[in-house]
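Participant: Take a look at these structures.
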Structure P
Amino acid sequence: MVLNWIWIGFFAIAFLMAAGRTLFEGDLQVWSDIMNSSFSQAAFAFEVSLGLTGVLTLWMGIMKIGEKGGVIEFFGRLISPFFSRLFPGIPKGHPAMGAIFMNISANMLGLDNAATPMGLRAMQEMQTLNERKDTATDAMIMFLVLNSSGLCLIPISIMMYRAQGGAANPTDVFIPILIATSIATLVGLVALCLKQRIKMDGVIWAWLGGIAAFVAGVTFWFASLPADKVQLYSTFAANFILFVVIIAFIGAGVKKRLRVYDVFIEGAKEGFKTAVMIIPYLVAILVAIGMFRASGALDIFTGWVERLVAMLGFDTQWVGALPTMLMKPLSGSGSCAMMLDVMSANGADAFVSRLAGAVRGSTDTTFYILAVYFGSVGVSKTRYAAGYALLADITGAVAAVIVAYLFF
């Protein structure tokens, strides 16, 4: 229901903004801008789905090998004490548990291309337990909020963009991002546990403490490295682990005497079907976002916020990163464009450019995730998923601003 009204709101605000600009400013071009944006975003949505097709085909095939080879079940048992409490609606040992673990692990390593297929696999497994196929279950919502909060240990893409932008130290946003995304994940998780009345017992707190200790350890280790080695080692670690996963899955299949190639093809076919299925959902959300942005509503809102902050006597430097902050839940490419625009206008080492990088890495792209993951299993009634995912987004953005002021 929340997503439904948000989607309607994008169109309504875009229309009202365009009408206002025409009546009060005589701007007739805005209507062409909005409609051109709708066409370009629809085409972009198809391009995104087309780009996902190859990745999904590959990774759904690999996941099928891991599933039949017993690796997914092994991971499910490994994290069962923790996840069985966060996902009480999923039976112990169910394949969904292993797929959820693989997805979250890939997200933490910044491996978006691998994380999405694993996440879609998790949604498909959870849908087999869903009695109301068009309605999101509590487990699905918990999974989506964890994805939206975007806990990422290695923000490879942001460091690469900063390096391309000429930053003296492209990795200087690494620790601020790690802190902000950890806070967003913790707040989203605890809030949802309260909503779903999940008991925060000793096991959950022990796991959360262990994750926090691990994040702290990664932070201190990377902080001790020379600046020119952070990106090199983080990229190596992420890709090395990813390739090890592929070899482990194939090895498990060989050990079980599977016809590994045939199993891969079986899973790859499922990946292709999934990629086609999500096209309408992506078109719906990306067109609405594009029209909202083309109407000028985003720019006007940013201007209002900057004036308000100045009136209250606070520092306004952070407002330059507000477009990145607002676009992040809506569009990954849009927020990337905003971040690059800030870097281009102010220089890669300016405070606002570093903040824009920290903001972009603090959470994931909420509405893209909702559209793709729920769309892949035909869920149209998302209940309170969008609200709690946005709570994690807001928390991550605020944390990024505070941490950026402390570091930079």
Structure Q
Amino acid sequence: MIDIKELRDHPEVFRASQKARGEDDGVVDAILEADLRRRSSLTEFEQLRASQKSLSKDVSTATGEDRDRLLAQTKAIAARVKELAATSAAEQDTLDSLMMTVGNVIIDGVPSGGEEDFALLETVGTPRDFAAEGFAPRDHLALGEILGALDIARGSKVGGSRFYYLRGQGVRLENAVMSLCMQVAREEGHVPLSVPNLVKEPSMRGAGYLDSHADEVYRLEADDLYLIGTSEVAIAAFHSDEILDLSDGPLRYAAASTCYRREAGSHGKDTRGIFRTHQFQKTEMFVFCRPEDALAEHERLLRIERRILDAVEVPYRVIDVAAGDLGGPAARKFDCEAWIPTQEKYRELTSTSNCTTFQARRLNIRERESGGDSRGGTRSVATLNGTMATTRWLVAILENHQLADGSVRVPAALQPFLGQTTLVPGGI
């Protein structure tokens, strides 16, 4: 959630951010007006409450006609106090609803525009020239079938479209990727977590996933629970309603989980194979830190993502995502996109987002100011997240490391987890 004090003091910053996102900047004025109404009614409410308490004391000592007069005044004030309390609560709900429609204020330097308006930061590696090697590359679906690693037909039979089975070498390759991620996470100082796959509404809303993209989320209506689309949600809520001690530095976590997404609005997109599915595995990093440390932590998460991409030896590029393509909680996001030979383009494999204090404010996660002195005030912490790997990575690994006979070379970093150097047709 945005900071109402910041919006009052710097409304032009919020208007500019909304415009860069391609969103309605008029909501800023609507919020200011709603805030003014709420504060006005709250002031009157507090003044009348004070009068009500004062009159109650006078009533206790009054007699006769004075007592009757004071009781009548007290009754009238009580009715007005009740009315103002209801008005104030309604105005607070209106203000909260309006504020929920505003995304995080983007960081200076984020490109304006939509999905195609990103800034290219770097390209790493060179795509293979399969023609020079004398064969046409197979897509990951064909390779998965040759290797006995992927079964789309049975996945669709059992779960419907965008479901699949990994089997044999496919399962082992996915496990190897996730194991590499957790090893790197440990080396980088992230505490491993095993997280709930089902969360309550406040956790999902607090992480920012029930705003403009609620149609992407699976909800179990009978239980009023939500299936997570990323372990970011569960980790973000891990410290909800807590005051953190960050005197020794950021709190860093990593979790591998099954994730679920409805993929609403993606009809006709990536229908072949396992690039865009309803269920997948994902290893995620998450950081709680002081707001002034967030920029450095963002660069650090990007470095870790690149470390893993380098380890699996696929060509990729790094982009600074445009404002209109950011999720609501993100103030800035870097994506790493791997080259997919059969699509002849780069596709997203990782994202890392700096959410500044947006999620923490919703989830009431704070730290003490004044060096941790309990007599000092508190402030919201910053949160950041970063993808280490998902099942989607198998697409890039299989296609970039395939050989002419349909076998696939295993990147050296994954070989210790697989116990083999090559995935072979019919292998297990």
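Please treat every number below as a calculation from the coordinates, not as lab data. Here the structure is a predicted model, which means the values were calculated and not measured. Cβ atoms are built from the backbone, for glycine too; each structure is taken alone.
Participant: Taking relative contact order in percent (Cα under 8 Å, 6 or more apart) for each of P, Q, which is largest?
Facilitator: By relative contact order in percent (Cα under 8 Å, 6 or more apart), the leading structure of P, Q is P.
Participant: One of P, Q was used to compute volume of the Cα convex hull per residue in Å³, and the answer was 166. Which one was it?
Facilitator: Q
Participant: In terms of distance in nm of label points 7 Å out along Cα→Cβ at positions 136 and 240, which of structures P, Q is highest?
Facilitator: When distance in nm of label points 7 Å out along Cα→Cβ at positions 136 and 240 is calculated for P, Q, structure Q comes out on top.
Participant: Which of P, Q yields -13000 for helix-only ellipticity at 222 nm (-39500 (n - 2.57) for each DSSP H run of 4 or more, over all residues; to 500), as computed?
Facilitator: The structure behind it is Q.
Participant: Further question on the same structure: Using distance in nm of label points 7 Å out along Cα→Cβ at positions 232 and 392 for the comparison, can you identify which of P, Q gives the largest number?
Facilitator: P
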